[in-house]
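Some structures are shown below for you to check.
What follows is calculated from the coordinates using simple rules that are stated; it is not laboratory data. Nothing here was measured: the structure is a model prediction, and the numbers come from that model. Cβ atoms are built from the backbone, for glycine too; each structure is taken alone.
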Structure I
Amino acid sequence: MLRWETRRGTGIEIIPTGTFLLDGGTMFGRIPKNLWKKWFPADDQNRILMAAHALKVTSQGRSVLIDAGLGTLYDGKEAVILGLAPAEATPGPVDDLIFTHLHFDHAGGIQGLDLKGAAVVARREWEDARQEDPLTRGSYRAEDLAAIAPRLTLIDPPCLWGDHIEILPTPGHTRGHVSVVVDDEVFFPGDLIPTAAHCHLPCIMAYDLYPQEIIRVKREFLDRAQSRGWLTVFEHDPCVPVGRISKINETFKAVAARQGRDTAM
């Protein structure tokens, strides 16, 4: 696990909750395979390795988890298709849990999590997750929503959660997708920027429901991350879990960070 501390003394932990496999073409949309395979080599089924990182934020004895990973509760066929490999690391008990959105690879870990307090979800995301939609039917699981419901707290971003966490609307992947900024230092964009390679503006996923919107929002937040010097967590990147954003002309790139130090990619 990678750990940092902000200038305000807030503890930051990147928790690798496991890995899984997804179709590479779906992850990179319109980008041809001869380009994206340089970043993510594919297996014989065109699948690439994805991580599922969660962010644990600790201050004054309270802990907040951002996203819960995909968990382990899948039937045999699903587990094989996903190439599911759970990690030994667990978040441990947490006071609150904030979701960037409710797709299975971000919400599945709610089942079995030692959650003491609220499960925090943007109101629009909660509404959409419970709708029957052929494009999203495979992304939301009823069992995850049922586990969230007893502790559900709905929010209308932008808003604050405590003294250290800012929750910002970042629509595009879904209408209700949010991202999190901690102490104006650490940026957790969720599926707005799932891997370091997705810092390139044309790299968007086929899973992104609103392509034009996500490019607009991604450009806005990459600019902000670069100008503010935010440490950026790439939730699905198994090789570059965290980095800082650089910009040359209109081209954004990630510079990998390791345990409080930055190293060139």
Structure II
Amino acid sequence: MASLDEISSAQLQRYSRQIMLPQIGIEGQLRLLRAHVFIIGVGGLGSAAAYYLTASGIGKLSICDAEQVEASNLQRQILHGSDDIGRLKTESARNALHRLNPDIQIHTINRRFETLEPQQLETVDILLDASDNFATRFSANHTSIRLGIPLVSAAAIRMEGQLSTFEPKHADSPCYQCLYRDEAMDTPDNCSVGGVLAPIVGIIGTLQALEAIKLITGTGEPLRGRLLLFDGAGLQWRSVRLPRDPLCPACGQRQR
């Protein structure tokens, strides 16, 4: 049982509106403060997710991105401003997040996620994929399965978004490749090609943060085995069942 002695008076004040929720309380807030979330990509989705995870009191954030801020990013990637053009996205993001909450530990990785070694993620509690390409998404999926780390995966393009949570330690949980096969890598479907409306990435990225918080605190029902689809044009939500594929090349041999 958590004790008030384990949280400072400043933290009690900052997170009071969360702590008063019966689903969170002191115990849930302490879980957040002890958690380590790894965010792949601090573009549109990652900006929104990182902001709300930082505001909510996630103890440590690792942010991984190899790119620099460009003028075309500013329409939707709200961690970055005009003065950040030319800077590494991880540096720009770290500065913005520390302005919001200086108590959060932020670890920056200026490399593509695919180049990392698995041991670099061994202390991670949640893997949050906010990338914009299938190669990185497949790499995140394999890492999630190999290390048994829950993966919150999202995508947004044009006026549409999707979100799901994959939990490899649950025998009935599908993985990302139960949804998409390797052939998807031949389809360059991202915002650079199809465009995206700015608020769409904010909506979906914020939901990624919510899913991570739910997993860490044990609150509510995660999207395991479900795919949430958002149509921004019609302002409609749809949830579809996503079963585990026994023939999946990534998780099909995982023990049930």
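Out of I, II, which structure matches 0.55 when FRET efficiency 1/(1 + (r/R0)^6) of positions 130 and 234 (r between Cβ atoms, R0 = 30 Å, to 0.05) is calculated?
I
Can you tell which of I, II yields 31, 21, 13 when Cα extents along the principal axes in Å, for residues 82-121 alone is derived from it?
Comparing all candidates, it corresponds to I.
Ranked by Rg/Rh (Cα atoms, Kirkwood Rh), which of I, II sits at the highest value?
Between I, II, the highest calculated value is found for II.
Comparing volume of the Cα convex hull per residue in Å³, for residues 34-177 alone across I, II, which is largest?
Across I, II, volume of the Cα convex hull per residue in Å³, for residues 34-177 alone peaks for I.
If we compute mean count of other Cβ atoms within 10 Å over residues 154-161 for structures I, II, which one ends up with the highest value?
Once mean count of other Cβ atoms within 10 Å over residues 154-161 is tallied for I, II, the winner is II.
Please state which of the structures I, II yields -5000 when helix-only ellipticity at 222 nm (-39500 (n - 2.57) for each DSSP H run of 4 or more, over all residues; to 500) is computed from it.
Computed on structure I.
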